[in-house]
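Student: Each in structure tokens, the structures are laid out below.
Here, each number is a calculation from the coordinates, and none is a lab measurement. What you see is a predicted model, and the numbers here were worked out from it, not measured in a lab. Cβ atoms are built from the backbone, for glycine too; each structure is taken alone.
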Structure I
Amino acid sequence: MNGTSLNDHLLVGPKLQQDLPAILLRWRQWRFVYAADIVKMFRQILVNNLNTDFQRILWRPSCDTPIKHFRLLTVTYGLAPALYLAMRVLKQLSLEEGSDYPAAVPILRDSVYVDDALFGGDDVASLIECREQLTVLLQRGGFQLLKWASNSPELLRDLATRQTDMEDHLLQQDETLKILGISWLPHDDTFRFQVDASFPVTPTKRS
């Protein structure tokens, strides 16, 4: 075991999430869209007690105090199987509770990448219903959606009035939001890319 890390001995698990381009393209086909974040998703998922011994950490506040050891009881970000475990839990949640929230099931299945939920629709009323079903379904599993953003102020208005504790988490329309690594401006509903267009000081024939 010397010279190896914990990840060297853990199975990654199969890929359960959709490909990144597929999620982005599906998201952009709609007239109105939502983006939201599943807050501290990994920390809401308990690890089987048989495996928590592999998540022991050592800690002491200073060099002159005894070392204490702790066990992390939840899925730990950075471990090889973390993404699989999180996606598998969301899948199981949709299987066990999804019959009561049919509009939310395809979102959990096809439109969640790690902790980002990206979904949309062509009708405001039906999209708000999707949002409500997704919110309640995730709550059934102990998850919370925050950092709501949309290309339509109408889709955010009732969030600020009905859930005032989320008001600080609502992105303003003129803010840039990172969507799966890409800068998105909700107000203009456009993506922004930064390109380094600098050139060598002394051009050559090859450059």
Structure II
Amino acid sequence: MGKSTFAKQLQNDLQQRMLNKSIDLVCTDNFLYSNTKLKKMNNFDHKGFPDSYDQNLIENFIESINNGNAIDIPMYDHHVNDISNQQMVVYQPDILIIEGLISLQHPLCDMATTKIFLDADSRDVFQWYAVRCHQSMPLETTERFNTKIMQAWQCVDVPNYQKFVVPTRKNADMVLSMNRRHELININYQHSYEEVELNAVYN
């Protein structure tokens, strides 16, 4: 859905408007178990599903944020599609942006004051997914690789999205619709939420 792109642009826009504020961005991919751990759990094929995330780490993260304590969390490397050896420190940011598939699921959803759901045409989403796959493995250009991309999309990504992500739409304060160029084309406010200006993020 362009979640990472949107979140980074939002962070940059807010930082430009509030120069004296600290704004941290945390991707929920950081809470995934490592590939090695997932394979030991026989759960690698369900990577991205709720049970592939380290719930203890998530709970410790939330507790630390709520108590104003610093916490080190691992960082996910999208180039190798695995948890890296690097860590990031989150400590009392003025604004905390959390982006990712489980950001509107409990318990992360409960700590948010503003909740946003990104929506786009499924055909565009698949094209973005395919591009990311080829970018992460640029030497793989065979038809067999394209078949693997389609299989992963149909067997993992689509079921996960439909079963676990779509239901979280109701938790959002606003639904942002994006076109294939990742441009904002519509804002649907929910829960009688007070409107805020987000158009500047894409202008």
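Student: Taking mean count of other Cβ atoms within 10 Å over residues 15-22 for each of I, II, which is largest?
Tutor: When mean count of other Cβ atoms within 10 Å over residues 15-22 is computed for each of I, II, structure I gives the biggest number.
Student: A value of 21.3, 66 was derived for Rg and Dmax of the Cα atoms in Å; which structure in I, II was it taken from?
Tutor: Going through each structure in turn, the value belongs to I.
Student: For percent of Cα pairs over 14 Å apart, for residues 79-142 alone, find whichever of I, II sits highest and give me its label.
Tutor: Between I, II, the highest calculated value is found for II.
Student: So if we calculate mean count of other Cβ atoms within 10 Å over residues 23-30 for every structure here (I, II), which label has the highest result?
Tutor: Max of mean count of other Cβ atoms within 10 Å over residues 23-30: II.
Student: A further question follows. Ranked by distance in nm of label points 7 Å out along Cα→Cβ at positions 95 and 159, which of I, II sits at the highest value?
Tutor: II
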